[in-house]
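Next up: some structures, all given as structure tokens.
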Structure I
Amino acid sequence: MFYDVTIDGKSYHLELTRADEGWHCRLVAREVQIDAVLTRPDVLSLLIEGKTYEVKRERTATDMLLCVGSVRYAAGLRDPRSLQSRKDGAGYAKGPRKLIAPMPGKVVRVLAPANSEVNEGQGIIVVEAMKMQNEIKSPKKGIVRKVLATVGVNVNAGDVLAIVE
């Protein structure tokens, strides 16, 4: 199976092959053996070259996040064989995109004010939740048309923080 994976704005081509002892994964011409177990919905336990990882998937209205330990990564997955992926592939970044708060917290910084140009994966707003600061990144290259969040204001999961066009 082949997939196009985007992690924090960086694209990778991933090839997965089922094997007796788990999965063979080829990522950027490097082959790795992976043992994966779905421990509960949206939680995957991985054994990669002798190291264990717990990966949690969080979905918002517009994005998918992967959490490995206390680190969050914006993630996207596209199966090139899928008709929907082929339809959406070229136009994925077209039109305005909303930045949604992935968790409740307090806005501590605005990194990119309204009308500033940003690249895909560039930080726009920092939200503090449970004493950890989480940088909310741009889903595409464009211009920050509107910043709806204000420094010092509490936000709820799902609140729109900014709009990138």
Structure II
Amino acid sequence: MRYPLRSLFALLLALLVAGCGFHLRGAGGSALPYRTMYIALPETAEVRIWLERYIRSSGDTEIVSDAKQAAAVFQQLGDSRQKTILSINAQGRVREYRLQLDYTFRLVDGQGRELVAPNKIALTRDISFDDSSVLTKDIEEGILWRDMNNDLVNQIMRRLSLIKPKDPTATEED
């Protein structure tokens, strides 16, 4: 008697969630409006590695190895990562740090004409600190930096898929 009631409840819940337009983040709508793209970053750059993964999994955009063949060229204009002291205790020891990541990028075509104007993404995370568990806090800091990189690439992909690219052949008066 309880099993059919649970399955009926699960079915109703699934219909309710599907009916409200719910979909997982990253699913659908993230296809880029470019057929080919070149990423002007070193091969080992963490942002490049994650960006390539997202682009390959999101749609029909192909990553090319020559900027001249690309419909769009991703360029990093700035990447600033800082760790600053947020608060100290009565003895003058650090209690909290703030991790800040500022990233600026733009998209140009193969001839260098701007398709997407410079965009800036600023991320911050606060982390508590304890002298008695330095190793644990170091690992936690590394996890936060990795999480910030993942969030950065998610935001870049959302912006690239939502921003309508400019026509580089159009004049400023148009």
field: distance in nm of label points 7 Å out along Cα→Cβ at positions 71 and 95 derived as 3.3 - corresponding label from I, II
entry: I
Entry that produces 2.1 once distance in nm of label points 7 Å out along Cα→Cβ at positions 7 and 47 is calculated, selected from I, II: I
message: If you rank structures I, II by Kirkwood radius over Cα pairs in Å, which sits at the top with the largest value?
response: II
message: If you rank structures I, II by distance in nm of label points 7 Å out along Cα→Cβ at positions 119 and 135, which sits at the top with the largest value?
response: II
message: One of I, II was used to compute helix-only ellipticity at 222 nm (-39500 (n - 2.57) for each DSSP H run of 4 or more, over all residues; to 500), and the result was -1000. Which label is that?
response: I
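Rule-based calculations on the coordinates, nothing more; no lab input. Note that this is a predicted model, so its numbers are computed, not measured. Cβ atoms are built from the backbone, for glycine too; each structure is taken alone.
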